[in-house]
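We did not get these values from a lab; they are worked out from the coordinates using the rules stated. These numbers were taken from a predicted model, which means no experiment stands behind them. Cβ atoms are built from the backbone, for glycine too; each structure is taken alone.
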Structure 1
Amino acid sequence: MNLEIKATAVLPQGLEQEGADELRFFGAKNVRPFRRIVFFEADLACFYRLHLQARLPFRILREMARFKCFDRDSLYLGIQEALNWDKWLHPSMSFRVDISGKCFGLPHTHFTALEVKNALVDLQRDRWCTRSDINLKQPDLCLHVHLSNDIATLSLDGSRQSLHRRGYKLAVGNAPLKENLAAGLIRLTGWNGLVPLVDPLCGSGTFLLEAASMALQLVPGIKQSFLFHSWVDFDQNLWNYELELAKSKELTCQHLPKIVGCEQVLAIAGQARQNLSNIGLENKINIQISHFRELSMPEEKGIIVCNPPYGKRIGHEEDLVQIYKELGHFCKQKASGWELWLLSGNPKLSKFLGMKCNRRFPVNNGGIDCRWLNYSIH
């Protein structure tokens, strides 16, 4: 089936261009990046492929309808007429409504979501004398309505939960880095899977897990629960083909360069090792339990990545100065000729590294304005 789909990928802010490049790589057409989103077009095969293999999106939304919407009544009627709901939402199915944006007559997302729900259950009662249940965590169908400039865009979410959840990171620290953000930041480093990669403050190991998974072409969406399996036009044969194709590209026997993490808190190092085991990488990544001062670096030069605390969710700014000073000293003493990539959410702290930044990329990490900083270590 060569059905063309209009869709939107929701991405971490700052990774829109990387996300657009990834979408193109997997076959998306007419790709147009904007702030936090990328619009694109795809056939069903590409749509399935992106859910399985794209590493950067939070969500992929399939556009189903657009209509004029400026108040409660136009939203109510527009939703009822947007789709053949007899086919797409049987009363035996549960659903959830997500809202983004607003218009003059609909300024509150909670009220808008309630009106969308009312439009659908009223329609069901008229036709079936019964209605669907609302299920916020495990819906059969997830509707997304975006309001902008008196236009409502109705989309269907292809996945039950955010695509950044790979299913392997069951154990996390206090301020975990999301997997899709880590993957995008690794892409920005240009790491090619041929030189060593070290994280001296690895926490639960997200950078290392994503880097190794990328190098081995492991399927990031393999453990996801996809809602499009219950859609009217779901093509089981096409899905099976894309699933087997993705699995066939996995390179689990490929030799990896040295990938090393360091974590001084025993419990958190244990979380990292458990996460490695969950994805079958326990023999490919080494987690050293110590302060990074004692970290044994690979002989071959490579790339250091890290996400040190910056006093927003972990630690206090005045107490973290020493960590940055020691990290800068460590790099100069043990990693001359390497590159350092550091996620900074506090420019007051990153200056204590004592190194000159070559490049910086603005990104958003959990609502915190950050910079992905690149240094050449001398």
Structure 2
Amino acid sequence: MTRTLIMLLALAPAGAAHAQDVTLKPLGEARLRYESVDQDGLAAEADALTLRIRAGVEAKARRWSALVEGQGNLALVDDYFDGLHGAAARPLVADPENIALARAQLRYAAPTFAVTAGRQRIALDDERFVGAVPFRQNGQSFDALRAEITPTKGVKADLAYVWSVRTIWGIDGTGARQGAVSGDNLFGNASVATPIGKAVAFAYLVDQDEATMQGFRLSSQSYGVRLDGNQPLGKAKITWQLSYARQSDWHRNPNDYSADYWLADVAVDLGGPRVGAGYEILGADKGIALTSFQTPLATGFKFQGWADKFLTTPPDGVRDLYASAGWGWKEVGPLKAVTLQAVWHDYRSDRASRSYGDEVDLLASAKLGKVTTSARYAHYDADTFATDTDKFWLQLDWML
């Protein structure tokens, strides 16, 4: 945090020069969530009722803005293992009680470039490599200096230096579940609009530079490309994503490895009904722990099922074949943005050719005024990896 404050203080005089005509915008949101987990191998179930509140203010003056936001997470029902306190006699629900400074940033935004310094959220592309982990109550933020450059329409370069990752584990984080992980992380993302979608080249150098983080074994360098786009198809719309990356050890990682990442995803929106399918591979190298493709800074909940069985990629990698179907309505009576969705996953190893298991995920959500209500369910049926698990969530989100 010291480096963050120095950066903010260094930039503050320039911002003060434009202190006239300052506008203030209050920030506020609240989330109440019940999560239940029944996991084979553990005698007791987990029941977690947590309340997350965020509040802050953003001040703007011409091209300058300053933002401060705090957050707190309270466990109203704490019959669960939060990853930090007590024995793991119940399933893990990764929402420990916490109070923290979520964001403290200074930003300068001109028509062709913007610079943000301080504690901030960073979410790149689909968040497969770098994300804000918005589903977890404490989320993830970064102490960083970030530059976004748009020299011409359809072309963008996004560069960031991150010296600390503020994790979901909060102020009591310790050991391999630290509240903050230091290191010299470098993120580079360059995109250009093409007739078939946005083409992206990226380089993510992740430096988990602390011995407690698996003995530096989560430090890696990933280089890759991505294409995502959409095209009208009569009254329907087809969307697609293609991605490839190559990852290897970096900095003080004692492992010598390289592994590949592949993604192919297509979906068709028929103006209500929506179907999709995809295949994602996080490859393996030697079959040794942490020599497979790892994404420790990703928004992992978005990928490979909501049961969270593959947040750390197994030594033999993972191949995820999935299909989805759903329906959306703009309005149903007083409700807005009504959504129903079902997703099926089949998980297999990348090497040694064995079945890990399969999973079904279900979602229903709707918005009424400023409140969004959602209900989720995940069922993981294990074959050779992890154990059978059922999870259920009921959630209310309110935003100012």
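Of the structures labelled 1, 2, which one yields 21.5, 65 when Rg and Dmax of the Cα atoms in Å is computed from its coordinates? Answer by label: 2. Taking mean count of other Cβ atoms within 10 Å over residues 201-208 as the criterion, the largest value within structures 1, 2 is that of 1.
Once distance in nm of label points 7 Å out along Cα→Cβ at positions 81 and 137 is computed for every structure in 1, 2, the highest value turns out to be that of 1.
Using mean count of other Cβ atoms within 10 Å over residues 65-72 as the calculated read-out, with 15.9 as its value, let me know the right label among 1, 2. Computed on structure 1.
Supply the structure label, taken from 1, 2, corresponding to Cα Rg over 2.2 N^0.38 Å, for residues 217-296 alone with the calculated value 1.56. This figure was derived from 1. Computing helix-only ellipticity at 222 nm (-39500 (n - 2.57) for each DSSP H run of 4 or more, over all residues; to 500) across structures 1, 2 gives -10000 for structure 1.
Supply the structure label, taken from 1, 2, corresponding to relative contact order in percent (Cα under 8 Å, 6 or more apart) with the calculated value 15. Write down the numbers at each step before the final one.
Working: 1: 15; 2: 11.
The value was obtained from structure 1.
Could you tell me which structure in 1, 2 was used to calculate distance in nm of label points 7 Å out along Cα→Cβ at positions 89 and 169 as 2.3? Derived from 2, not from the others.
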